Structure I
Amino acid sequence: MDTTPRFTIPALPIFLTLLMIGCSGVPQFGGDRTPRISIAHLGLDDGDPGGFAALRSAFRIRNPGHDVSFLRNSRILLPYSRTRAAFVQEGESRAEISGGAAYRSSNLTAGDIVVLRPGEGLLADSPLSFVIFEVPSSPPDAVPGYIRPDWDPTITDTPGGCAEEEGAYRRILLTWKPEVGPYIWHGLNAHRVRITDSFTHYHPVDGGFDEFYLVQMVQPEAAILTSPHVAAIEARDVDRELASHLFRIDKLAVGDLVYLPRGLIHRGLGGVLAQVITVPGFRPGAEIGVDHHLLAISEKLALSDDEMIPYHADAASEALVK
């Protein structure tokens, strides 16, 4: 059976009219408070301080009591009074958590998470780069200090979400419910996933969550589509003018930290390996698909193949909520 994911995007001439490559420091909101994508290009030599500052500001405004930071090539995370989830982005080292009930050591590499409770710090033998989230609530005691998706036998491939295809690489590190994975934390969830072509969806402002992509590997065509036009799409109130610029596309590179606030439609495609991080946790029923609307709008407007609004064909046959 052919398991190759099927998706539909506009042909090149029209697709180029949608191409709005994001720059550092894209604000979270437009002047009308419309949600927008933010990207910090952490893979640049300078770590993109302007882009990261804008992303951090947008995230903190939206999530009081939370914070995010980036630490490059460091052997030490000092003890701190708040809970942190430190995502290893670069490097490989032996490391030790100290300051808690016991000293614990582990190997660490890109894709791993270190969960530090209040008062705990980390000392590594070699430099590592981290994206660090501060979360108001600590995880349950059952959540370990080190979560290693490629080395923990209790974390296995679980197709779904952004990677439905057979044989998908999707490993759930921190989750909302026990039937999905072994480590439960409602304050922050994460899964490491290879995205070939996800369905087009958003997370509602009320009862939803913000989402990050921490990009760790890419194929040449790796990109993310976004649109703030939830109301127009769901009402199918889209004319030809709006259809021509309904989506923007941002090419992705290794080291990008992508912030997708609640209420922003998005779809990853082209081949990207990322930590997908949600704050708060990934609430069931808060992933709302819109591909069936996109197909209906294209048909209603009688758009030609070159004009078609991009949609995921396999997700367009009916309403999809996960």
Structure II
Amino acid sequence: MTADVWLPIPPDEIDGLPEGPNYLFWDGGDDGDQEFPADPADCVFYVVPYMRPAGLGMRPMPRMSSVRVVQTLSAGTDHVEPGLKNLPAGVRLCNARGVHEASTAELTLALVLASLRGIPGFVRAQDRGEWRGGFHPALADKTVLIVGYGSIGAAIEDRLVAFELARVARVARSGRTTARGPVHPLTDLPSLLPEADVVVLSTPLTEATRGLVDADFLARMKDGALLVNVARGAVVDTKALLAEVESGRLTAALDVTDPEPLPPGHPLWHAPGVLISPHVGGPTSAFLPRAKRLLTSQLHRFVNQEPLANVVLTTGAEGV
């Protein structure tokens, strides 16, 4: 048996890969029908194709009897976790912490500023050749609540520092203290939501966060508040959100939706006060160099039998 490593980036385009493994390229192809580069049973380190159709990354997993590491190039791992039941015990699932923080934080700020300052309306007016001024909210003096204070949430706050905010509140699965201030547990949301002008969702999709932003969550947000979702679409109850934005009480900026891709004719497309970007938080020019650095580092750790970074879970552990 060979020790194959499957990469979704051609191995000759990644500098510094360690010697030893047999590197193979597989990204699934644009339509998800690309043949496997070798027998999946020989793969010991599997890097899941990035930005491919849903389910494609799990296609070879039932045959990966020798795999020891599954590495995603996304911050979230929910798209491959259902396939873990097909893998042997002891397989480590790692995410791409450190790859997407800069790009996702940039987009978050772009969505917040575009929504508050009315940029979509300006673009539509430009298309019509109309000069339409008016008064719009500034980000300055606002309170921002970040729900999901991991590495991406922290990167978002890094970029908020210059905007003269009144306050940043932080929420994560469990409370803790940081150099910037307290991180509240999810149980504190009911008391924090009524104070926030902008609520940013950057939490991973888990059973605890699926449908977190439901009718009750939205009802607790203050009138005129902005909801920004750069997490996963299923964190938000779409029907409940539609009711709030169609009433004009809340506005929203969504990089992710449920369903996704958002189908033609869906009411979110034309809901008042809603700005939609097509899940583009990660895919920018910043992605590839960071992804390559992560893979090189992880593979050196793997070959040298050192602890891997970004381990999310290990198969065969309790509850997995």
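Where a number appears in this text, it was derived from the coordinates with a stated rule and is not lab data. None of these values were measured; they are calculated from a predicted model.
Ranked on Rg/Rh (Cα atoms, Kirkwood Rh), which label among I, II comes first with the largest value? Sorting by Rg/Rh (Cα atoms, Kirkwood Rh) in descending order puts II first. Computing helix-only ellipticity at 222 nm (-39500 (n - 2.57) for each DSSP H run of 4 or more, over all residues; to 500) across structures I, II gives -3500 for structure I. A value of 20 for relative contact order in percent (Cα under 8 Å, 6 or more apart), calculated from one of I, II, originates in structure I.
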